[in-house]
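Q: These notes open a run of structures that come right after.
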Structure P
Amino acid sequence: MSLAVKPLSTIPEFEEAVRLQKIIWGFEDIELLPRRLFVVANKVGGQTLGGFDGGRMVAFLIAIPGLKNDGSVYLHSHMLGTLAEYRDKGLGRLLKLAQRDDAIARGIASVEWTFDPLELKNAYFNMEKLGAIVRRYVPNQYGTTSSHLHGGLPTDRCVAEWAVGSPRVAAILEGKPPVRPEVLARIGVPSGVADLKIANPAEARRIQEIISRQFLEYFQNGLAVIGFERTATEGVYLLGHPHEN
């Protein structure tokens, strides 16, 4: 296995990224990001990256430029997907590092993306391995989708904020223990909740509703997710007042 990341720039590469979406998420055609979006993202200052095993594309990332209310530019990292047999092999990290390198080279300070708070592996990766924080929770952001990975649940999402050039993020990426502010609240999520989306959607929805209320209340009171812990039985979002990210 020889894993590498490179920019995508050709129509066949974009078509392969569309095909990977179908395999990874099982989306119906209407929900796929089309080839033309990859073309546009590549032309207007976004990012289109592929993860390769030799000459075979096995993962991809697409990001589009965004504009905040204060006029600052950021990248919205809209989708990152990896074939099942290539998960937990460091390819997601390689894609995010390539994304960060490109953003810093272009003077872009922030990258944001959404993730499902019930997907605890992703939460741990985002918080503890990349150094992102979360200040926003969006109920049912994308509506109910056809993906088997979503289990028919509302697509509630946390918004990860990644200050790519900050000393804190640099330290975390170098493997140094994160310096965390005081933890003022915790949100626990049972470890097996992702499997419940398929096995017991009603129970998964019950848990989703509980944590949704907690996230919205804590964020309204000015707290943010500043870290994530794992135990044998649950994943725990740690909340506090973040230092400069």
Structure Q
Amino acid sequence: MTTPFRLPVNVVMIDFRFYLITDRKLHADRCSLISAVRRALKGGVTAVQLREKDLGTRELLKLSYRMRTLTDEFGARLFINDRFDIALAVGADGVHLTQKSIPAGAVRAAAGRKLLIGVSTHSISEARAAERGGADFITFGPVYRTPSKLGYGPPAGLDALRRAAGRISIPVFAVGGIKSRRLGDVHETGAHGVALISEVFGARHIEQKAGELLSLIQNTFAGSRPARIMNA
């Protein structure tokens, strides 16, 4: 008799493949960030990274509380860029670290499993270091040339993304210049999903665009099992 497959109680599911990163300066219709994210959530987005690097601590904290209330309304995950202290304060699901942030291992030591940890990476060595440090997932890129990532040098390309996805065991989200027409190529590299900014927030009708992208992503990545992460 075959025993039914059950996930252990200490497994965290990275149950999203569409990772939305905010940029309040990109909104085509000049709406507020809260309004723009609300429209994206209505379109079906289930994971949002609040990434407003120019805000001071108190401004970011205030916005983070509002974003937590909003994402809770839609049952979506919320990640705070860089500031794990603010992520803990507002009850966010996780923190997203950069290469200039406190290392993932230090965040894990301080926060335990209260937070999921994402890390932005731009090379295979950075991806491996993030995994060794205890990251739950990474973004990797820029895969394509994009204005928001010009400071990171030339695009990494699909081959580098393929190597990253093949050499580490945690989920890899492709970031940088990801467009609807490129989803198939990204999926073929073995990436777990995609992280998007301008493709959503640069659209004139955010809710509609988010819904269209979600449908495309679900269809493109259909059959790929959600990643599982063991809680230590």
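Q: Comparing distance in nm of label points 7 Å out along Cα→Cβ at positions 135 and 175 across P, Q, which is largest?
A: Working: P: 3.2; Q: 0.8.
Top value of distance in nm of label points 7 Å out along Cα→Cβ at positions 135 and 175 goes to structure P.
Q: When relative contact order in percent (Cα under 8 Å, 6 or more apart) is compared over structures P, Q, which one is greatest?
A: Going through P, Q one by one, relative contact order in percent (Cα under 8 Å, 6 or more apart) peaks for structure Q.
Q: OK, next. Output the label of whichever structure in P, Q has the greatest value of distance in nm of label points 7 Å out along Cα→Cβ at positions 103 and 119. Please list the in-between numbers first.
A: On the way: P: 1.7; Q: 0.9.
Looking at the calculated values, the largest one is P.
Q: Comparing FRET efficiency 1/(1 + (r/R0)^6) of positions 31 and 159 (r between Cβ atoms, R0 = 41 Å, to 0.05) across P, Q, which is largest?
A: Numbers: P: 1.00; Q: 0.60.
Going through P, Q one by one, FRET efficiency 1/(1 + (r/R0)^6) of positions 31 and 159 (r between Cβ atoms, R0 = 41 Å, to 0.05) peaks for structure P.
Q: For distance in nm of label points 7 Å out along Cα→Cβ at positions 191 and 207, which structure out of P, Q has the highest calculated value?
A: Details: P: 1.2; Q: 2.8.
Top value of distance in nm of label points 7 Å out along Cα→Cβ at positions 191 and 207 goes to structure Q.
Q: Moving on to the next point. Assuming 1.1 is distance in nm of label points 7 Å out along Cα→Cβ at positions 95 and 111 as calculated from a single structure, say which of P, Q it is.
A: Working: P: 1.1; Q: 0.5.
Computed on structure P.
Q: I would also like to ask the following. Quick check for you: by distance in nm of label points 7 Å out along Cα→Cβ at positions 183 and 199, which of P, Q is greatest? List each step's numbers first, then the result.
A: Working: P: 2.6; Q: 0.7.
Looking at the calculated values, the largest one is P.
Just so you know, all these numbers are worked out from the coordinates, no wet-lab data involved. Predicted model, so just to flag it, every value in this text is computed and none were measured. Cβ atoms are built from the backbone, for glycine too; each structure is taken alone.
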